[in-house]
Structure P
Amino acid sequence: MAEFDRPTIAARPGTAAVIDEGLRSYMLKVYNYMGIGLVVTGAVAYFFNQWVMSSEATFNAIYGSPLMWVIALSPLAFVLVLSFGINKMSVGAAQLTFWGFATVMGLSLSSIFAVYTDASIAKVFFITAATFGAMSLWGYTTKRDLTGMGSFLFMGLIGLIIAMVVNIFLASSALEFAISAVGVLIFVGLTAYDTQKIKEEYSVSHSGEVLAKGAIMGALRLYLDFINLFLMLLRLFGNRN
């Protein structure tokens, strides 16, 4: 539990106010990393799609070769590097890895501009932003412990991944709709859960480097919640070209 929840700490004169200010600064840094990451991803996705769709030869060179799988799987590689190697990185290296992840995620998501109309992508993005903002605010302010809900959601996420793999072979539109609907509920819940956990992980006893890396990892978790929520909503409400 975070330091600000401990009565022995909060009782010290001036300590609670210092911790509260530090927490706000920490969470702002998390949201800034996440927001800039989304901007980078969106810009890269849009302009990369424009370049790919500029000629049939370019399209075939990207999507008609193994390079397609490299682009699709690269974000996972960056997530694994950050998740398992951030403790060995400098803060600067962790930041560069996060920006690299946001960039390759843009390459991976560029195809949505070829599949869905620009208007529906913009509409779903704003729906996602409003939903994410509301749930993240609730996760930050609620006094309810969301640990139990988080465990349930992670089990649901595993089931969702299995269903998505199965549907690759079945190609069932009904199953795809169910996956998207359940996925929205899962990532809405994970947004609140992850926000609360990021808040609880903050501690004034941590060094500046630990907090800096924690902000990057917190941004990564919320970024993934946002992107997955966006994709699930896009499958439900997006208008195809």
Structure Q
Amino acid sequence: MASRDDFERFGTTFSSGEIDAGLRRYLLHVYNYMAGGLVLTGLVAYAAALGGLYQAIFGTALYWVVLIAPLVLVLLLSFRIGSMSVGAAQLSFWAYAVLVGLSLSGIFVVYTGTSIARVFFITAATFAAMSFYGYSTRADLSRFGSFLFMGLIGVIIAALANIFLVSTALQFAISIIGVVVFVGLTAWDTQRIKEIYSAGENDAIAEKKAIMGALALYLDFLNLFLMFMQLFGGRRNR
């Protein structure tokens, strides 16, 4: 959270109550973006599976486009958001949510609806608990940032390797480690979003910060959900 000196640079002295109220509004805005992105992703994934779009593009060159495009948008938002307009940043975020929904629509083909719903609520409860911890704790979680980042890189490398190895044991290990990593990232990202809040900045900067914060939490939730699906998801009988 910004210090009192930061606020006084804007010619205004803010009481702690005003700062807390502003922070709550800001975090609510971040969570609304995140929730909207998750809802959009889920609706697109369900519609693509139900309408046969996933089955139509799976195994074709278009499927690889759908897989790679979200990565391109994440990199665009991460490195170019400072020079983007608010409208372009918002459009990129919603486009990302749509493309992720298309790429994950196979979940509704592979897993039962009951198990998807069960894992979603497990994920939501875990995410809520860790995000609240990240918001409320006085401990400095930044010291775990490097460890969590290394764990994330390890999970990505192992997942890529398992595409060729197709090892059930390795996939189980990836899922367990992935849960630990994304549980930690949820708390860390929440604290980081809270700390970069500044009550005196202009609306455009605040909106871009909210979008990037929402993207971080969106990715934490989504990846935690995918790891739990690997562990607890019930596959359909073929």
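Computed from the coordinates by the stated procedures, all read-outs in this text should not be read as laboratory data. What you are looking at is a predicted structure, and each value in this text was computed from that prediction instead of being measured. Cβ atoms are built from the backbone, for glycine too; each structure is taken alone.
Thinking of P, Q, which structure, once FRET efficiency 1/(1 + (r/R0)^6) of positions 143 and 183 (r between Cβ atoms, R0 = 25 Å, to 0.05) is computed, gives back 0.35? Considering all the candidates, the number was obtained from P. Looking across P, Q, the calculation of mean count of other Cβ atoms within 10 Å over residues 95-102 that yields 19.0 traces back to P.
When distance in nm of label points 7 Å out along Cα→Cβ at positions 135 and 159 is computed across structures P, Q, the figure 1.6 traces back to P.
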